[in-house]
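Take a look at the structures below.
Taken together, the values in this text are just the output of simple stated rules run on the coordinates, not laboratory data. Here the structure is a predicted model, which means the values were calculated and not measured. Cβ atoms are built from the backbone, for glycine too; each structure is taken alone.
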Structure I
Amino acid sequence: MSLNQTNIAERPPAGTGGRGKDCVAWVAGVIWLVGTAVRWSIRDASPVTGPVFYALPVPLLLVAGWWCIRRVRRSGRWRLTLLAGAVMAIQAIAWACNVFGWNTGREAESTRLLFWNVCRGNLGYDAIAREIAAVDPGIVALVEATRQGQDSGFWNTALPGYSATCLGAGMTLLVRNGTQPVEVEIIEKGQVPGECRYRVLVLDTGEQRLRLLIADIKSSPLMFRRPAFARLASIAARSADLPSLVVGDFNTPLDSVHVDLLRDDLANAFESSGTGYRETWPVILPVLSLDQIWGNSGVTWHRCWCESSLRSDHRRVVAEFSIAAD
């Protein structure tokens with residue numbers, strides 16, 4: 001056998017690599033079509049479609065769609081390429097319009113609120129305290145705080161300008177000390193078993209009273225979230241007598257049908273006054289808006305934004321608001 005014949009015999013069959021890429025393109029196409037169909041129809045209204053909705057955020061769908069369209073274009077199917085490209089362009093524009101905010105308003109007399117899932121303080125509560133101080137919030141709500149993060153003595157030392165209320169279930173409230181101390185009353189400690197934990201508080205500054213609900217919903221993508229949001233919505237509905245804030249790691253994106261239950265009585269801070277990029281998880285490449293701040297009609301939002309930090313896998317959410325004088 002000649003050298004040329006040997007080289008020919010050792011070459012892989014023609015088209016093997018192309019067939020592999022075609023298979024990947026087919027898989028990407030199925031992911032894109034199924035994920036898009038779910039998002040443009042019932043979303044997570046069903047326990048069956050919920051995991052698909054949570055597992056396929058729009059950025060992932062755009063990557064899958066791009067890969068599929070790229071292979072279709074190379075096959076010479078121009079009409080199909082143009083149709084798929086138009087659908088993906090509409091999807092990308094709609095997503096960008098929702099996740100980017102351009103509000104630049106500020107209010108000198110506003111109160112700054114910080115919500116942060118601190119990821120069990122894995123990278124150190126001292127550093128977390130320094131970053132909180134740099135934000136300079138008037139109210140801080142933390143979830144997933146472990147033993148040190150629920151130690152009021154630690155916070156009194158690390159942030160001497162704040163008073164700490166440790167609420168259990170990984171939740172801590174920090175309130176900046178003003179000319180007179182803010183009284184914090186815990187009026188409800190509750191949970192939806194296996195789904196979420198929450199605390200309802202009343203903050204009294206002497207001049208005004210404010211109700212605050214802090215929630216932490218379980219992160220399992222297989223969990224049907226409607227009971228948890230129905231409980232939170234019922235609490236919000238009966239809180240109309242006071243200006244009320246609802247903050248939490250909802251482990252549910254803002255475009256969920258279950259999150260819509262909150263919209264009857266509450267307005268989302270970012271949707272009302274957001275600036276920058278909205279998504280909060282994971283911190284390196286955030287694609288889901290799991291961490292949220294809401295307020296009822298007694299609260300006026302002026303500005304809301306998210307900040308990244310390597311101290312947690314969640315971005316923190318900061319909002320500025322005011323309350324009309326009684």
Structure II
Amino acid sequence: MRALRFVLFVTIGVALLAAGALAFMLHQHPEFQIGEPSDSSQAPKTTSIKTLFLGTSSMAWTDGKITWLVDGFFSRQAIGEVILSRLKVDEGQVAAVAANVFKALEMPPVLAGIVVAHSHYDHSIDAPFLSRQYGGQLVGSESTAQIALGQNLPPEQIQVVGDSGTVAFGEFQIELRKSAHAPTGFTGGFNSKPVELPAHALQFKEGISYSFVLSHPAMGEQPFALVQPSAGFLPGQNKGLTVDTVFLGTGGLGKLSDDYIAGYWKEMVLDTQAKKVFLIHWDDFTLPLLHDGKPRHLKPMPGVLDNFPRSLELLTMFSQRDSIQLQVVDAWQMVYF
């Protein structure tokens with residue numbers, strides 16, 4: 001009995017030490033300071049089109065007439081909640097962030113729609129609440145639709161896209177192209193029934209991962225921007241596509257091989273003949289966007305999950321080699337067109 005008790009105490013002690021070590025590592029962020037915004041994000045250009053970056057791959061777009069979102073993940077639950085409990089929408093936090101968004105855009109609190117990159121919680125959990133509160137269609141895969149149905153969003157506000165499709169929000173045309181999630185341990189799976197909250201993070205299955213190709217008459221007849229939320233790609237997915245600007249997701253990229261990162265750059269940047277690249281989804285999305293009601297800066301993902309300094313170093317090298325403007329965007333930073 002004493003031996004059994006000893007083994008039990010040792011096992012519990014090792015488990016507690018392991019949990020403590022993991023908690024410590026998840027709170028260690030690489031040293032990183034965002035440089036000054038470039039001219040393309042500082043000064044308005046010749047159109048009224050602009051986008052406000054909001055961490056992960058969340059973005060608010062407007063042309064001065066309507067507003068629409070990519071993802072709109074504003075709850076950003078703390079790491080302890082993500083690991084140890086089931087998640088729900090932090091309605092107060094989401095409403096506070098949304099109020100700041102509309103104020104920054106100088107637009108009324110109305111949404112024309114939301115497109116959801118894929119169905120992991122850090123992209124999808126808040127979208128149904130935002131659609132209920134501010135209107136607009138919620139557009140995504142069948143897996144995302146199940147998340148919306150689990151939050152009782154009316155079916156008429158849900159638009160399911162298969163591998164590809166195009167939606168119009170005002171004069172914006174958004175083409176959804178099937179892409180891929182970064183090859184991490186959290187990919188794959190489909191939500192086949194409504195995801196009711198609260199739900200554990202792992203209940204939010206990926207579904208289909210999309211990239212978004214944006215067009216607007218003010219920018220000419222051709223697409224002007226590509227939003228690649230996840231650091232994954234399908235070879236040839238951008239064949240025939242030419243854009244001036246790419247918003248490039250980097251989450252998890254720093255843990256992948258040099259060859260993978262080079263292939264990702266080629267597919268998303270070189271093959272589209274882009275001139276400007278803005279890095280998104282580089283941040284620790286368990287930290288809030290507001291502190292005491294005021295916007296706060298982002299921090300990179302903890303080193304145990306990503307190696308952002310490494311991916312940034314490689315992407316910077318590629319951008320200098322290829323004469324392409326590269327910039328890391330911070331939360332609450334506006335990019336003008």
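One of I, II was used to compute mean count of other Cβ atoms within 10 Å over residues 51-58, and the answer was 18.9. Which one was it?
Of the options listed, only I reproduces it.
With helix-only ellipticity at 222 nm (-39500 (n - 2.57) for each DSSP H run of 4 or more, over all residues; to 500) derived from the coordinates and found to be -8500, which of I, II does the value describe?
II
Of the structures labelled I, II, one was used to calculate relative contact order in percent (Cα under 8 Å, 6 or more apart), giving 21. Name it.
Among I, II, the structure yielding 21 for relative contact order in percent (Cα under 8 Å, 6 or more apart) is II.
Thinking of I, II, which structure, once log10 I(q)/I(0) by the Debye sum over Cα atoms at q = 0.07, 0.08, 0.09, 0.12 Å⁻¹ is computed, gives back -0.28, -0.36, -0.46, -0.81?
Matching structure: II.
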